[in-house]
Structure I
Amino acid sequence: MNRLLLITLFLFGIGISSCRENVDSAALQVYEGPVNIATNVHVVQSDSAILRSEIRAPKQYEYLEGNMEFPEGVEIQFYEKDGTLSTRLRADQGYFDKKENLYHGVGNVQVENMLEDQSLQAEELYWDPTQKIIYTETFVTIRDKQTLFNGTGMVADESFTNYTLKNVRDSRTLLPGEGL
C-alpha cells in the first residue's frame, strides 16, 4: 500500500509541476483596451428638457473606467435656451476623462460662435461641462469679427461668447473677405 501511495503522490507531483510550466503568462495580463466600440455616435444633452449640447463622432471607444476616446474626430454643438445653435467645436481626435468630467480635443481644434462672428483655432482645447468653460494653454488664433489675435493660453465660456486670451502675441485687422 505504501508503494501505491508513493507512486500516486509522485505522479500527482509531476502533474502539478507540468501544469505550472504550461501557463501562458500573456493569458494573465489585464486587458486595457476598449470594452465598447460605437460608430456614428450622437449624444444629446439637455437641461429641463431644453437641448443644451450635442456630441457627434464617427467612432467612440469606451474603456472599463468610463473614459472615452474619439479617434476619428469629435464635434460638440452648443445651443441657446431658445434652441438656436450658437457654437460648434471640432477636433481631429477627442478624449473624455470620466473621473475629471473633462473633454480634451487635439489636432486642428476649431471653435466657431456663429452668433458673435468669432472663431478659434488651436492644437489642443479642453471643455469642462461642470464649469461650462473651454480653455487651452497652447498657441491659439482667434478671429473676433474683423480682428485676428494670436497668443498663448485662453479661457472662455463654453459658448465662446466671452473669452480671455492670456498672452497676446499680436493682432491685426482682417481685410474684407479674409478669414481665419
Structure II
Amino acid sequence: MSEDTAAVTRIETPIYLKYNFTAGSAPARFLARIREGVLTGQRCPRCANVYIPPRGSCPACGVATEEEVVLPDKGTVQSFTVVAIPIPNNPIKPPFVIANLVLDGANLSFIHLMSECENSEVRIGQRVQAVWKPSSEWTHAMDNIRYFKSIDEPDVPIEKIGKLPLSGWEG
C-alpha cells in the first residue's frame, strides 16, 4: 500500500428491501373481514385453541384449520413492552407500549399498540378495547385498528388469560 491510500476498515451502506406479500387463503379471508371491521380467528380441530390472525394451521399442533370464529374487539393484556428506543421510519415516537393481547374468545395472543394510557399504568391482566380508524379509511390491514385502550373492567387473573369464554371475563 502506498502512503496515499489507506486500508478500508469500515463502510456504511443503506440497504432497502421491498417485499411483496401474497396471503394464503386463511390470511386473505382474515384481511377481507378486517376490511369490513370484523375480527376473525381460527379454531384448531385438535386442541380447540382459537388464534388471530389465522394462518391456516394451528401454531401449537401444526394441523390444518378451517373453522373461523368471529371475535370481539375487546381483550386482555398478556404481556407488554415499553419501547423507549426510536425505530427508524416509525411515525410513533417513544416511549410507547406494544402489548401481546388475547381477544375474548381467543387463546393465543397477537401484538398491537396501546395508547390513551400512561405507560406506567399498563399491566398484565388489564382489559382493553380496539380504537378503530373511521370506516372510510379501512383497508385490508390490521392497522384499521389504530390502537387498543384500557377499559373500565376488572383485571383478569394471569392464570385465566387465554382461557376466557367468548362472553369475556365477568369478574
Fill in the blank from the handout: One of I, II was used to calculate P(r) over Cα pairs in 5 Å bins from 0, in percent, yielding 1, 8, 14, 16, 17, 15, 10, 5, 3, 2, 2, 2, 2, 1, 0, 0; that structure is II
Problem - If helix-only ellipticity at 222 nm (-39500 (n - 2.57) for each DSSP H run of 4 or more, over all residues; to 500) is computed and equals -1500, the structure in I, II - result: II
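Where is relative contact order in percent (Cα under 8 Å, 6 or more apart) largest, in which of I, II? Don't jump to the answer; show the numbers that get you there.
On the way: I: 11; II: 20.
Once relative contact order in percent (Cα under 8 Å, 6 or more apart) is tallied for I, II, the winner is II.
If semi-axes √(5λ) of the Cα gyration tensor in Å, for residues 71-126 alone is calculated from each of I, II, which structure is the one that comes out at 22, 12, 9? Kindly include the intermediate steps, with their values, before the conclusion.
On the way: I: 21, 14, 9; II: 22, 12, 9.
Of the structures listed, the value fits II.
Every number in this text was worked out from the coordinates using simple rules, so none of it is lab data. Predicted model, so just to flag it, every value in this text is computed and none were measured.
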